[in-house]
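Read the figures in this text as sums done on the coordinates, not as results from a lab. Values in this document were obtained by computation on a predicted structure and should not be read as measured data. Cβ atoms are built from the backbone, for glycine too; each structure is taken alone.
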Structure 1
Amino acid sequence: MNWFYKIAYPVFTFLLSFFRPITIGVRLLLVKEGQVLLVRHVYQNGWFLVGGGANRHETLEQTARREAHEEAGAELGKLRLFGIFSHFPEGRTDHITVFACEDFTVSGQSDAEIEELRFFPLDQLPPDIRPGNARRVEEYRQNPNQVTFGNW
């Protein structure tokens, strides 16, 4: 099944640049006991914060809760806004809302797009974490209560 995602993902992102040039999504800083939960997708290299794109008629909070459940089997308590960021990859315009959550449970049951999920100490991230994700974790580590706006 991994081969399907490896082929479908580049095709999907290419088509998005034409049919959905502006995307809205979320990422989650799921932090417990000084560790952040990261995921590795089957179709992309590197580690990411849990998250994904919003569906039609879905609020950002609903998106965050759905993605947490799909990618990590996580049930979330209280969410708080951490920041809103812009990103311009592959001909698209992405707007990414980052939520922080310290009140959650994780079953570890993920969908087929997740190869691995793991907790990492906030100050010992894996070397292949994607840069925007690493910046968000570092911002959280420096000041977990800030609200930030900027580029991903």
Structure 2
Amino acid sequence: MMTSIHRKRGERGNAMIEFAFSAAVLIPLFLATFQFGYTFYVYNLLSTQMRAGARYASLKTFTCSSQSSINTFKTAVKNVVMYGNSAGTGTLIEPGLTASQIDVEVKDINGNNADSTHTPSYVYVSTLNYTIDAVVTTFTFNGKPYVQFPYLGRYAPAE
């Protein structure tokens, strides 16, 4: 009977040591899983918003009588990406995303910027240096996600 008491006393510290070894593996695994999941969630959200902005831009009337009207067009597209509406009202869909981190390009068939002399052929929407802080590290999305849609809207260079 005496030997079993000594044996149990010797095993008391084993559980703590085993927990320490397993925690050294499990905690980083849980952190990595959370980090990957959160980053994937943000990327998916950005992809959805980029698609919504590009779709909106591909159907919107493109007035290009001046650089100001082209900038107004691009601002409306950026608002759709950030807020879900062209007016730019409400709360940000992805907190921290700014208009300067969204790239909107309207190009003609040869890749030139669309204007009063170049008819739009496609719309391209992407991110510019958007960073997210995950658990352990920071990820920067530059040029991704991106969406390219054919331009199907009304081209109105004189308006």
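Where does the value 1.74 come from, among 1, 2, when Cα Rg over 2.2 N^0.38 Å is the thing being computed? Could the numbers behind the result be given before it?
Working: 1: 0.99; 2: 1.74.
Working through the options, I get structure 2.
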With distance in nm of label points 7 Å out along Cα→Cβ at positions 47 and 63 computed per structure, which member of 1, 2 shows the largest figure? 2
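With relative contact order in percent (Cα under 8 Å, 6 or more apart) derived from the coordinates and found to be 25, which of 1, 2 does the value describe? Intermediate results must be reported in sequence, preceding the final value.
Working: 1: 29; 2: 25.
Source structure for this number: 2.
Quick one: distance in nm of label points 7 Å out along Cα→Cβ at positions 111 and 135 came out at 2.7 when computed from one of 1, 2, so which one is it?
Details: 1: 2.7; 2: 4.2.
Checking each candidate, the match is 1.
Assuming 3.0 is distance in nm of label points 7 Å out along Cα→Cβ at positions 31 and 55 as calculated from a single structure, say which of 1, 2 it is.
Details: 1: 3.0; 2: 3.9.
So the calculation was done on 1.
State the single structure among 1, 2 that was used to calculate helix-only ellipticity at 222 nm (-39500 (n - 2.57) for each DSSP H run of 4 or more, over all residues; to 500), giving -9000.
Working: 1: -9000; 2: -17500.
That value comes from structure 1.
Comparing structures 1, 2 by mean count of other Cβ atoms within 10 Å over residues 119-126, which one has the largest value? Please list the in-between numbers first.
Values: 1: 13.1; 2: 21.0.
If we compare mean count of other Cβ atoms within 10 Å over residues 119-126 over 1, 2, the biggest value is for 2.
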